[in-house]
Structure I
Amino acid sequence: MIMDISDFDFTLPDALIAQHPPEERGSSRLLTALPDAPLQDGTFADIANLIASGDVLVFNNTKVMKARLFGQKASGGKIEALIERVSDPHTALAHIRSSKSPKPGTELIFDGGIRAIMTERAGELFCLQFQDSRNVYELLEQYGKLPLPPYIERAADDSDDSRYQTVYAKHQGAVAAPTAGLHFTDGLLAALRAKGVHTVEVTLHVGAGTFQPVRVDNIAEHKMHSEWFDVPPETVALIEAAHARGNKVWAVGTTSMRALESAARSGRLQAGQGDTDIFITPGYRFRVADRLITNFHLPKSTLLMLVSAFSGMEHIRRVYRHAVEQQYRFFSYGDAMVLGRQETE
């Protein structure tokens, strides 16, 4: 199937791009858009009525790093680094913004007196060797800034430290939040478990590439960025048991979906971890999740392509037209929707 990037474009008024989280976590709106059913406008609390006892919810437990560092080259000149991936306790790969790209051997001095040597290039990324007894995560936690998405036109403040993080975040390594999970509160999770809903976890460390636009007309030519994922054995076991008894599996966010499908590339879901550059576009055959809870995505984005593959291109176009007309809030701090898997032969 040859698809053009224009197939995934839509007009979005700037006023619908959420710049702040809702006043209370979990108070967002919810658009229910299941197959062969009318669209339903509601609130996120309605999700508890949609998920049946015995169903499985799959959460991405990644934790957003304070990945943005500001400083200067030892020779002068301002510099900004966005840590993309921590390679070992003292080494990281980063995006660098400066008037001139640093060359190998350049010393960088960040806020707090943190010193790092740029040792080599790795494609678009720069390898930084930190000259400190503390590990990279400790340095970021003390001196880094939370990296809000580029469409949020303000600097991160103290409230973002908690609100741009899920209540179940565990493993540091992401530079962007798995935003569908931001709607869940401890109270809602407890209510779902009391109802008999099973909650399981995967890890996928979301990279900055999630915000990069697709720059080719033929989407088949797009090269997907790579992210690290982990699907543990206990998650696989509970998912298999749910399907065996006829229950549904719900992916909370596109990152959970990508982790599950990466672990099912052999044809069946298997526990494992590693890097994935899976690129899901219409025509893809999903193997694991029956439902997807997700926010609304950017025009021409790989995530819009994923949901179009999951629920059907025409259905998603109808959903997004409705969302714009009803003035849903879009993107990371925006509202949510529930999608069902388009059944294919």
Structure II
Amino acid sequence: GSSCLCSIIPLPRQTKVHGKDRVKFMESLVVADIAELKTNQGTLSLFTNEKGGIIDDLIVTKTDQGYLYVVSNAGCAEKDSVHMKVRLAEFKAAGLDVDLEFLDEALLAVQGPSMSRVLQEGLKDNLNKLTFMTSTVATVFGVPDCRITRCGYTGEDGVEISVSRLRAVELIEKLLANSEVKLAGLAARDSLRLEAGLCLYGNDIDETTTPVEATLVWTIGKRRRKDKDFPGAEIVVPQIKAKTVRKRVGLVSTGPPVRQHTPILSPDGKVIGEVTSGCPSPCLKKNVAMGYVDSEFAKNGTDIQVEIRKKAVRAVVSRMPFVPTNYYMG
């Protein structure tokens, strides 16, 4: 594919959390250890409900400007805002110091092997200082006050740039002036994130899945597990040691492509799960998918089947990411 892709993400919910109790506030909603983050470092986390279900996934960054910077999904913007406002009212009623500021900024994702070379031309500071999951505020190609976060949803090195809506088009045009940059749509992003083994909210994770079923235990901070102080912890923490009935796995198959809702079958044809995301992999030239299966079939290398157009097609449970990630670790 192209060496650098730029996508305009459908306005995700970007929020600043202010006040001296901001970390405590955020930790009352998510599974991550926000307190342990270094300055300008971010982490992927999950909003969970009291049953341990996933309300949304989000990235929380502890900035050096006295606020937490939170990016959650566009599709969940309304639900997430209500969820945060309800907790805000509880915190304020208890006399705690916290405030929410919902931003009206655009978010550009510039992703791919030549991202750093392309972006460096528009920056004064050395981009090499910005490692994966860290963030800074900078002027980018003459557009001031942009927040650059080295992260993204493609498995490649990349940044997400939060920029004033009034100057977003100007910044995109400046990026596109470099012939290495191509505009990418959501379908390109979808195949890239699937190759990288990354979940899509509403497909692979939702309020009926727990972090343990979704194999997202790594998002739960060690201290948070010990203290069992995040929503749904009483259900989620015991699942870490016990086995859940089902588990999210990767699948590889040949033949017709595997799509969402395709039944997953055992070798003897019994339904053991369902595909949640699937597509032909442009990089691997075979079909990749993820879905949930009964735990006994979740081991990598397990032979299973997928039912496509009433026919059983052979598939193999495969480790993810399907394509190695290229995040910049410095």
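Key figures for this structure:
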{"item": "Value 0.70, calculated as FRET efficiency 1/(1 + (r/R0)^6) of positions 85 and 173 (r between Cβ atoms, R0 = 41 Å, to 0.05), assigned to which of I, II", "result": "II"}
{"item": "Structure responsible for 24, with relative contact order in percent (Cα under 8 Å, 6 or more apart) calculated and labels I, II on offer", "result": "I"}
{"item": "Top of I, II by mean count of other Cβ atoms within 10 Å over residues 21-28, largest first", "result": "II"}
{"item": "Structure from which 1.4 was derived, distance in nm of label points 7 Å out along Cα→Cβ at positions 181 and 205, options I, II", "result": "I"}
{"item": "With mean count of other Cβ atoms within 10 Å over residues 45-52 derived as 15.5, matching label from I, II", "result": "I"}
{"item": "Given 17.0 for mean count of other Cβ atoms within 10 Å over residues 37-44, calculated: source structure among I, II", "result": "II"}
{"item": "Comparison of I, II by distance in nm of label points 7 Å out along Cα→Cβ at positions 13 and 293 - largest value held by", "result": "II"}
{"item": "FRET efficiency 1/(1 + (r/R0)^6) of positions 93 and 149 (r between Cβ atoms, R0 = 25 Å, to 0.05) - structure with the largest value, from I, II", "result": "I"}
{"item": "Distance in nm of label points 7 Å out along Cα→Cβ at positions 53 and 229 - highest-scoring structure of I, II", "result": "I"}
{"item": "Structure (I, II) behind the derived value 16.4 of mean count of other Cβ atoms within 10 Å over residues 77-84", "result": "II"}
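All of the numbers you see were taken from the coordinates with simple rules; none came from a lab. What you are looking at is a predicted structure, and each value in this text was computed from that prediction instead of being measured. Cβ atoms are built from the backbone, for glycine too; each structure is taken alone.
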